[in-house]
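A.B. asks: Below you'll find the structures, each written out as structure tokens.
Every number here is computed from the coordinates shown, using simple stated rules; none is lab data. All values derive from a computational prediction rather than experimental measurement. Cβ atoms are built from the backbone, for glycine too; each structure is taken alone.
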Structure 1
């Protein structure tokens, strides 16, 4: 599982090819993002997390997705511009992908299979392993294994998420 997660091809938001393997040896927080969601202000918190911990080896990786109420309708160029101008995002952003349902990207197949329940999910949240909404977060350790999953309602400064990140950075 660890090697395969890092080998899955993904494109950067500018269209250039890449993979999570670029971040081998780092702790990666993978987040499906959207520009027109009530949770969109989490971009600010994600950027603060990235700025606070990138020197210790944290990478935040944003993956725009439009599976939830059409809340990410823009093109990759529009999304990139929005993130930069609205929230000053400097963490790596990737092309829009499908995170749930038909056409689900292999990265999200691997992430959701690795950890099926999210910390902070409401009791009535589905336990199927599917991503429940925009801004769900997956924590990947330095070896490329998924070690945590956090509900969209768990904000970037939530002590549970921060503690999990710090534990991986220190581990």
Structure 2
């Protein structure tokens, strides 16, 4: 497997988060494995890590990505409404623009949309173009349909991958 770095930015190109090491399991669509305790760097200099392994699902066609949280007590998902990821295999970088809206999916299948206020604020402050606002809203609706219909990374919550 090939090692890559995941870089998320904001619309103004400021770095948001960096996962320093992930492993490419599949390229089309892009599936990355992030081992437990992989450092994640925030723009304020703080660093955190997950105590469990994570699978990161990216599609070049969708305005969202899904991080599958492989918790002992059950699989959960943290989803970012974001630009489609750009994968540069030669440079070993996966890059996407995080557009603030998130959806957390609990092990029982219930979900919660997060950070609507952050999206509205950043939309004004960074001047998101109308086309971007529309794509973000469409991405959110598509993500919610995929969750409801159990498609993509949400289709088999019982399948577990040890990292």
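A.B. asks: Comparing 1, 2, where is FRET efficiency 1/(1 + (r/R0)^6) of positions 103 and 143 (r between Cβ atoms, R0 = 35 Å, to 0.05) highest?
C.D. replies: When FRET efficiency 1/(1 + (r/R0)^6) of positions 103 and 143 (r between Cβ atoms, R0 = 35 Å, to 0.05) is computed for each of 1, 2, structure 2 gives the biggest number.
A.B. asks: With helix-only ellipticity at 222 nm (-39500 (n - 2.57) for each DSSP H run of 4 or more, over all residues; to 500) coming out at -9000, pick the structure among 1, 2 it was computed from.
C.D. replies: Value -9000 for helix-only ellipticity at 222 nm (-39500 (n - 2.57) for each DSSP H run of 4 or more, over all residues; to 500) corresponds to 1 out of 1, 2.
A.B. asks: Ranked by relative contact order in percent (Cα under 8 Å, 6 or more apart), which of 1, 2 sits at the highest value?
C.D. replies: Going through 1, 2 one by one, relative contact order in percent (Cα under 8 Å, 6 or more apart) peaks for structure 1.
A.B. asks: Out of 1, 2, which has the highest value for distance in nm of label points 7 Å out along Cα→Cβ at positions 55 and 79?
C.D. replies: 1
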